[in-house]
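**Q** Take a look at the structures listed below.
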Structure P
Amino acid sequence: MQTVSEDFDAAYWRARYATPGRTGWDAGRATPPLRAYFDQLAVAQQPRILIPGAGRAHEAEYLHRLGFCHVVVADLAPEPLAELAARAPDFPKENLLLADFFALNPAETTFDLIIEQTFFCAIAPTLRPAYARQCATLLRPGGKLVGLLFDTEFPNATEPPFGGSRAEYAAYFQPYFKFIHFETAYNSLPARAGRELFICLQR
């Protein structure tokens, strides 16, 4: 089974969280494009939601406070999961997974919705085809992959974040998904304006 690159394993991410100034991807809150998407979801339907590589999981906290009860977060590092538990003490502990996304087993659980927020750019680019395949595997038929991808290159990057282009990304997802939305986000944070692709892909 393909797993996270040894270069960016749990020890690597724990070190980044422990080093001041090394978590620039963390906006400190759920970002506007995802908040806008979450706000129009039907709470009554209680979809099962996965946020892989969740980090401090501001998106999970936002969904939880909206009343979504089946939000599952997965991360390799325990520290950000502990921070979410401290911010939202009533968040279900069984939904905090210290786990490798690529090792999650669809025979054990599948999801209606997967949220992408700075995880795709944090894995080694060689794992991107496996990411698209694993998302499709973990989603129920008709389920959606929704989130943000960097629509910009980071030349000579040797560690996360890694950028790319929409043409590159489309090639990974086309075998598995119907493209509902795949355009530049109109409501990004100012520092990311024009450099984020909002995606809504349906299995």
Structure Q
Amino acid sequence: MSNVDISNPIDLILCDSSPLVLSAMSETFEQDSRFSLVATSSTSEGFLATILRIEVQLCIIDWNIRDLSAEKLINLLRSQSIPPRTIIYGEGSDPDIARQAMGAGAAAFVSRSAPIETLIQTCLDVAAGKMVFPFLDIRDLRNDPINTLSRKEKVIIEALSEGLTNKQLSARLQISANTVKFHISNIFDKLNVKNRAQAIAHYYKSKSTLNE
């Protein structure tokens, strides 16, 4: 078991599209003195409205959350200066979901069919700095150059795929144009490409591979 100081409980937010699941998880965490349930939401929009105002240690996100995808939410969270650690709550019958969650940057995956005690223990482990996933063949993740990119570089290449210019990237990320150029140059080197079109093609190919 993970040792957690109950005098300094773990702050977390729950985001699940099922009202019944959300209610059950809320009751469980509220009764556990090791946790401090800050907020709950049944939509990604409601979740984002909260997480952008409040800093928490953990987020539990339904993989099939409405509006934005869980993968998109993880990417948005990772762009924060102090990102929370994310636990994906998804269908355990499909190992690809856990693999995609890991590739997106989640800290853990818990099956919705697992006992609630498993979710609790996973939260404790993640808060202690661990990653928790079922057995996965991660060779493709390791071998894909896209996974050598830094967090900032991944944010930039995703923005490039949206068609943003250097000036727009500079404004969105609040960094100088020269810093944008520096990051883009690093992306080209790591992906072994020569221009934006090739980098974007590699980005989409990588996402397609994860979704196969």
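A short reminder: the numbers here are calculations on the coordinates, not readings from a lab. A quick note: this is a predicted structure, and the numbers were derived from the prediction, not measured. Cβ atoms are built from the backbone, for glycine too; each structure is taken alone.
**Q** Given 20 as the derived value for relative contact order in percent (Cα under 8 Å, 6 or more apart), which of the supplied structures P, Q does it correspond to?
**A** Attributed to the structure labelled P.
**Q** Same structure again: Between P, Q, which one scores greatest on distance in nm of label points 7 Å out along Cα→Cβ at positions 31 and 71?
**A** Top value of distance in nm of label points 7 Å out along Cα→Cβ at positions 31 and 71 goes to structure Q.
**Q** Further question on the same structure: Looking at structures P, Q, which one was Kirkwood radius over Cα pairs in Å calculated from, given that it came out as 17.1?
**A** Answer for the origin of the read-out: P.
**Q** State the single structure among P, Q that was used to calculate FRET efficiency 1/(1 + (r/R0)^6) of positions 103 and 191 (r between Cβ atoms, R0 = 30 Å, to 0.05), giving 0.35.
**A** Structure P accounts for this read-out.
**Q** Moving on. With helix-only ellipticity at 222 nm (-39500 (n - 2.57) for each DSSP H run of 4 or more, over all residues; to 500) derived from the coordinates and found to be -7500, which of P, Q does the value describe?
**A** Label of the source structure: P.
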